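Any read-out appearing in this document is the output of simple, stated calculations on the displayed coordinates, not a laboratory observation. Just so you know, these numbers come straight off a predicted model, no measurement behind them.
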Structure P
Amino acid sequence: MQFSEDLKDNQKITSLTLTNSNIDSSMMVYLCQALCINQTITTLSLYNNNINAKAMECLSEIFRINKTIWSLELNCNKIENEGMKYLTDALKVNQYVNNLELINNEIIGDWLQYIGNILQVNQHILILNLSNNKINIEGLKYLSNIFEINHTVMLLYLDNENIKMDHFSDVMKINPILSILAR
C-alpha cells in the first residue's frame, strides 16, 4: 500500500487524521507497520472507522514500539471488549500517550474496568475523554474509585453522561488535581 510506504519515510507529518476511512484489519496492518517506523507522528486520530477487535490488535502493537505518539483519538468506533483488552495491554507498557479520547464508543461496564486497569499502571495519561458513552451509575462509581488511586489525570470529560457531581465529591477531596468537565 503506497500510503503506508510514504508514511514510513515522511519526517514532516506530525498529525495523522483518518476519518470515515473504514479501516479494516488488513488496512490496519499496513498503517501499523508504517507507524512503528515513523517517529514524527505525535497525534493519531482515527475517527469513525469501524475499528474492530482485530484492527485494535494491530493498533496496540504501535504503542508497544512507537514512543512519539502522545495523543490517541479513537472516537466514534465500535471497539469491542476484546479490542479494548488489546489497547489496555499496550497502554500499560506505553508511557508516552498523555491524551486518550474514546468519545462515543458505547463504553459499558467491562470497558471501564479496562480503562481502570490502564490508569492503575499508566501514570502519564493527563486527559481522558469518555463523553457520549452512556456510562451508568455503577460505571460512575467505578470511575470515582479509579481516581482515588490515579492522581495523574488532570481532565476527565464526561459530556452527556447525565452524571451528578456527588458521585465524585469524595474523589475531589482526595484528588484535588482532577477536573471533571460534564454537561
Structure Q
Amino acid sequence: MAHHSRQLILLLLFKLQNSNMEKEFTIRYKLIQEQHLAAVEQNLYDEAVAALEKSYSPYSNFKVACSILLENGAVVSGANQEVASYPVSLCAEGVALSAASSLHPGKGIQAMFIVTKNSTGIIRETVAPCGVCRQRIVEYETRQGKSISIYLLANTSNVVVFNSAKDLLPFAFDSHHLPIKNV
C-alpha cells in the first residue's frame, strides 16, 4: 500500500504563572492514495458518499455524512440534520455514532469515514469534525478502551487517516478528569 506518514507540528503557547513557555507536539497521520484504499476502506467511503443523500441541510446546503465500521463488520451511516436554530442541529458524526450504539450495543467501533458536500459537489479537501464531534468520538474511544481510525478526504486523490480522535483533539476532556469513576 502507498501509505505515507506525515507529521504536523503545532506550537502551543502556555502561560505558566507569570512566564510564557512554548511547547510543541506532533500529530501523526497517514496519507493514502485513494486508489490504494483497501476494499473495506473503499466500502466505508462509498457508504459515506451514499449517506450524503440522507442529509437535511436546507439552511447551509452543507452536507456531511459519516459511515462507521464496527468490529462485527457492520457499517452504519448517518448524515447531518439541520434545524433553523443551528445550535440544536445534529452533526453527521453524532447521528452515526448514536445509530451504531443503538443498533449494535456493545460492538466496538473500528473506523469512521467522513465526507462533505456543498452546492458544487463533494469537497475534495480535509474537512475535520467540529470540536463537539471530536469530543464525542473521544468519549466513544474511552468507553470502548481503544482508538477509532478517522478517514477524511485530503485532496483530489488522497485520504488522510488519523489513528484516534485524540490526534484531532490533543487536550481532550474525558472521564479520567472527573472525580467519580462510575463509568
Structure R
Amino acid sequence: MSLTEVKEDILASARQKAEQQRKETLKMIAEIKAKAKDEAKQNQEAIAQKTKLLLAAIEQQELALARSEAKRILLDNQKVLLDKVMQNLQEEIAKLAPKKREQMCSRLLKKAQKELDTKYVYTNEKDKKSITGNIITQKNADILGGIIAENKDGTVRVNYSFETLVEEIRKKELPKIAKELM
C-alpha cells in the first residue's frame, strides 16, 4: 500500500470514528434533553399541585377568617342590642308607679331577711317609704331602686338594687347569646 492509500485509510477510519462519536453524542444530547424535559414536566406538575394546595389552604383560611369576623360582628350587634334592652329596662324601672315600687321593695326586703339578720336597709329617696319597722334602720343610697340589706355588724350585705338585678340578668343572657353564635 502506498502512502496515499494508508493516509486515505487512516482518514476514512478517523472519519468513521468521528461520525460514530458524533452520532453517540447526538444520541446522548437527545437523551439528556428528553430527561430534562421529563424532569421539567414533573417539576411543573409538582409545582402546580403545591400551588393548588396552597390556594386551597389560603381559601380555607380566608373563609375561616370571614366566618370569625361575621360571628364577632353578630356578637357585637347582639351585645349592643342587649345593652339597649338593659338601658330601656332601667329607664322603665325608674318610671315604675310608686305602689309597684313599694311592692317590689317589700318582696326584696323579705327575701333579704331570709338570707341574713337585716338591721340596715339602703334605698333611694323614692323607695324610702317601703321600709317600715322598728328593727330596721333605713339609710339613703345612690341607687336606681330596690334595696341593699346589711346585717348589724355591717359585715354581710345582700345587694338587691335594681341595677344589680339588671346586671345579673345581663350576665346570664350574654353567655347564652355567645353560645348561640358559636
Exercise. Work out the source of 1.08 here, i.e. which of P, Q, R gives that when Cα Rg over 2.2 N^0.38 Å is computed.
Key: Q
Practice problem: Match the computed value -13000 of helix-only ellipticity at 222 nm (-39500 (n - 2.57) for each DSSP H run of 4 or more, over all residues; to 500) to one of the structures P, Q, R, and report its label. | Solution: P
